[in-house]
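Once you scroll down, you'll see the structures, which are given as structure tokens.
Just so it is clear, none of the values below were taken in a lab; they were calculated from the coordinates. Please read these numbers as outputs of a predicted model, since none were measured by experiment. Cβ atoms are built from the backbone, for glycine too; each structure is taken alone.
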Structure 1
Amino acid sequence: MGFLVVATDPHHSDFSGELEELAVIGAEFRTAQCRTEDDVAEACRDADGIMVTFAPVGRRALAGMPRCRIVVRTGVGYDTLDVAAATERGVMVANVPDYCISEVADHAVALMLCLWRRISELDGLVRTRGWGPQIKPVRRLEGRVLGIIGVGRIGRAVAARARGFGLRVIGCDPYMPPDVFSALEVEPVGLDVLLRSADIVTLHTPLTHETRGMIRKETLRQMKPNALLVNTSRGGVVITEDLEQALREGWIAGAGLDVFETEPFPNDHPLRSLPHVVLTPHAAWYSEESEVELRRRAARTVVQALRGEVPATLLNPEVLSR
């Protein structure tokens with residue numbers, strides 16, 4: 001059939017999974033290391049389908065690949081893809097929205113526990129001083145309030161884990177029907193109430209025009225001074241400079257971040273030197289199992305589209321009428 005599929009910016013070197021999936025339609029597979037839209041246009045000029053990790057795909061890139069039928073984000077978030085522009089050109093856009101639910105939920109809870117029990121500080125104490133006095137205060141976690149912003153797949157998985165620690169769980173998600181909250185035993189509240197009530201706030205929302213910069217000075221000031229913030233969703237949901245100020249001035253007590261507005265996170269950023277802050281390098285998604293599943297499912301989605309089928313994770317169904 002002569003299909004060409006390009007992975008624009010993969011971060012791995014073993015493509016056996018992708019090749020096995022694409023062999024079903026006899027597609028040729030190429031890789032590139034694109035960083036800009038011009039890079040994407042150059043690498044994908046003859047591509048029928050592309051798989052994108054972090055490379056931007058907007059109007060300029062789309063204009064440079066006239067044969068492209070499908071763009072698949074190899075991951076959950078798709079804020080680097082111009083879905084509207086793709087729809088205008090008749091290009092399907094899809095993602096892999098549910099491949100790492102347990103991994104991200106586990107990571108979010110791990111950050112919460114690390115902060116609440118002050119594990120990193122205690123580890124540093126033993127490493128630098130051999131032993132030392134107990135770092136205080138550390139308060140009992142059981143009975144505290146966990147506020148989940150975004151009660152989708154991962155938010156629900158976090159809620160289920162939180163019950164095992166005896167946490168009272170509240171959630172904010174205007175797009176989630178009431179029966180979802182009741183089934184999870186999560187109390188639905190507005191954002192203001194959640195911020196004022198929660199001892200730990202954990203973010204599990206996509207990056208959209210509504211959520212970009214949601215956590216900023218005004219919202220951080222609503223939180224309790226002993227509250228913690230955890231973000232394993234998208235870096236752009238939090239204004240980093242405002243969070244730094246909140247931590248320095250004691251508006252909140254600590255933060256656990258796996259995602260950042262700028263990635264890689266700058267080496268000289270002041271957040272790196274603040275106490276009671278735990279930073280991980282956008283690693284919440286990862287397990288050996290999830291990585292294999294992600295790559296295979298991205299390739300499988302490309303195959304569906306090139307076969308003339310509708311991908312189950314299609315993000316722009318309106319493109320089908322074009």
Structure 2
Amino acid sequence: MFLCLYNYMNKGLLLILSTAIISGFSVFINKFGVAMNNPDIFAFAKNVVVAFLLGAAILFFKNWQEFRQLNKKQWLGAFLLGLIGGSIPFLLFFKGLALTSAAQGAFVHKTMFIFVAILAAAFLKERINKNFIIGALLLLLGNLLALKSLNFSFGLGDGLILMAVLFWSAENILAKYLLRDLSGSLVAWSRMFFGAILIFVYLVFTGQTSQLLFLNFSQLGWIALTSILLFGYTLTWYNGLKYVPVSIATTILLAGLPITTLLSAISTGKIAPQDLWSAMLLLFGVFIIILSFSRKRESTPQLRGASSTE
């Protein structure tokens with residue numbers, strides 16, 4: 001299956017699949033990092049480090065002229081990206097996780113591809129075909145199996161996570177719009193840079209800034225490790241999103257969940273049959289959606305890289 005899948009891959013799909021792989025490792029590692037830090041401080045510190053790394057990458061590849069060419073409308077879009085993608089949803093998400101179970105939180109978060117598909121159809125005119133719907137149903141079923149219990153009680157924590165998901169869904173639509181004229185690296189930098197500034201403002205108003213001075217070496221180590229993963233995530237995601245419809249890209253991200261499950265199984269020394277079935281359904285659902293996009297792309301040779309009218 002993977003050899004067949006590779007044959008249908010293009011540059012954008014490979015980058016998005018790389019994002020999914022990084023995500024699978026990142027979710028597992030972040031569980032330990034967040035446990036050792038104040039979640040708000042943790043989010044701010046990672047944003048700052050990643051914004052610096054992305055800025056350094058842009059300068060290293062001599063793309064700094066792109067900053068000078070931004071007009072007022074694009075600067076506003078960049079700021080909004082940091083607001084609805086790099087700051088508010090992070091604060092909502094981590095607060096929600098503190099009020100609900102990890103399983104329920106993960107399930108709500110993994111429904112993001114549904115909202116993105118609806119918004120993409122409405123604002124970017126992306127088409128939802130039969131194969132996408134089949135793949136989406138398999139993804140939902142795989143998520144339900146990963147939940148391990150259908151006794152789902154929707155509470156305040158789940159509501160906060162759902163709000164974060166809606167913000168991130170809107171962010172991806174805005175990012176896709178900005179990527180028509182801007183590079184993926186610059187869009188990624190915008191999200192992390194302005195997100196860090198806005199989270200810092202929140203820390204000032206909530207009296208948490210003093211905690212930045214008392215981070216120990218262990219905490220700094222977790223911040224460094226998770227920041228490297230986040231750097232790889234944002235760099236591959238936004239550069240890949242430039243060439244792939246956003247509705248397709250967000251479904252591919254779910255391929256990271258089986259990786260997280262495998263790492264958890266290695267850590268605990270056990271894995272449930274339900275986890276295996278969940279992983280198979282998720283991978284098969286992603287496989288169907290990728291093939292439907294790739295075949296459609298082959299039948300439309302004049303497809304433009306940054307177009308989102310699939």
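For relative contact order in percent (Cα under 8 Å, 6 or more apart), which of the structures 1, 2 scores highest?
Working: 1: 19; 2: 39.
Greatest value across 1, 2: structure 2.
For FRET efficiency 1/(1 + (r/R0)^6) of positions 125 and 293 (r between Cβ atoms, R0 = 25 Å, to 0.05), which structure out of 1, 2 has the highest calculated value? For this comparison of FRET efficiency 1/(1 + (r/R0)^6) of positions 125 and 293 (r between Cβ atoms, R0 = 25 Å, to 0.05), the top structure is 2. From 1, 2, which structure was helix-only ellipticity at 222 nm (-39500 (n - 2.57) for each DSSP H run of 4 or more, over all residues; to 500) = -9500 calculated on? Going through each structure in turn, the value belongs to 1.
Have a look at 1, 2 and say which one yields 0.05 for FRET efficiency 1/(1 + (r/R0)^6) of positions 69 and 245 (r between Cβ atoms, R0 = 30 Å, to 0.05), as calculated. Label of the originating structure: 1. With respect to distance in nm of label points 7 Å out along Cα→Cβ at positions 77 and 213, the largest value across structures 1, 2 is given by 2. So semi-axes √(5λ) of the Cα gyration tensor in Å, computed for just one structure, reads 39, 21, 18; which one of 1, 2 is that? Among 1, 2, the structure yielding 39, 21, 18 for semi-axes √(5λ) of the Cα gyration tensor in Å is 1.
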